[in-house]
Structure I
Amino acid sequence: MSNERKALRALRAMKEFEVLEAAVTVAHVVQARQSLQQGTHELHQQSDEAAMHLRATMSRERLDPVLVESLQRAYRAGQGLLRERQALLAEAERREDEALAVLARLRGGQRSIDEALRVEAGNAESRQRSVDMNRVDDLWLQRHVWRRE
């Protein structure tokens, strides 16, 4: 095995490890994003329910100001929590995009190394064919020269 091939195989092994690390990172950030997405969806539903309950309470003939105030505070708090969760979700989506970009870049590098290994294997095969053809030529010449002597 040539030194170039050994070096390419070592690079490939290192790149495979990097790709695996990046894939694990992607899996973690996807899981985190999905969890945040589910929590955001639940908060959105709760906020919608709180708004509906507040509207229903305010449409009554007899208003209870304390109840309305309490519902308004709960609704505003829920909206604040929802905005915070949406910001966290946006950040998680950004991290996921970055992790996917890193993984794609590393996989591209891995494909380049694989291609270089294929080229090197082809070159080695070509060199071996040349050596084999030279041996055949030498044998042919030896037979023909030997017969003439």
Structure II
Amino acid sequence: MVLPLEVDLKVAETFVRIGYGLEKGFQSTGFLTPRLRTVQAVPLIKMVKQYNDFEGERVAAAVQDLRGKVSGVEFGRDGSPVLFIELPYWTHQREETMIEGTGVKIDDKDTEQFITHLRKVFVSDLKASEFSVRGRTVRVWWS
């Protein structure tokens, strides 16, 4: 089994279109996808072309670069675009890793270096307004 589990991309696209008001007549200022693999999240992020400093194509490219390094991502809206990046404790918890036995524990120092890299990419390069870390979850938000 590969985690996170596959989602119906057509349904997920409809969810994001409705949430961002890309469908006329309704939008939600607060919604979040379930945890997705980066390859599932990328097309959803690209749907939101521009929202203030959020540039969907550029953010999607950055998320694509996370493939195989994270446990998954969640995308949605907390007033404005929001992205949650789940970081693994163990190598076998990385997305698309086949579950067979236990991997190797990821050193906290390596995780901190990766968080520093994420902060540079999402805040410095992609102009996120907020970047916070709680446990192994990184929250990135654009105003």
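Any read-out appearing in this document is the output of simple, stated calculations on the displayed coordinates, not a laboratory observation. The structure displayed is predicted, hence computed values, not measured ones. Cβ atoms are built from the backbone, for glycine too; each structure is taken alone.
Structures I, II were compared on distance in nm of label points 7 Å out along Cα→Cβ at positions 19 and 51, and the highest value belongs to I. From I, II, which structure was Rg and Dmax of the Cα atoms in Å, for residues 75-130 alone = 14.1, 41 calculated on? This value belongs to structure II. Taking mean projected area of the Cα convex hull in nm² as the criterion, the highest value among I, II goes to I. In terms of distance in nm of label points 7 Å out along Cα→Cβ at positions 59 and 83, the structure with the greatest value among I, II is I. In this comparison of I, II, the computed figure 0.00 for FRET efficiency 1/(1 + (r/R0)^6) of positions 67 and 107 (r between Cβ atoms, R0 = 25 Å, to 0.05) is attributed to I. Structures I, II were shown, and relative contact order in percent (Cα under 8 Å, 6 or more apart) at 23 was computed from II. Each of I, II could give helix-only ellipticity at 222 nm (-39500 (n - 2.57) for each DSSP H run of 4 or more, over all residues; to 500), but the derived value -8500 comes from II.
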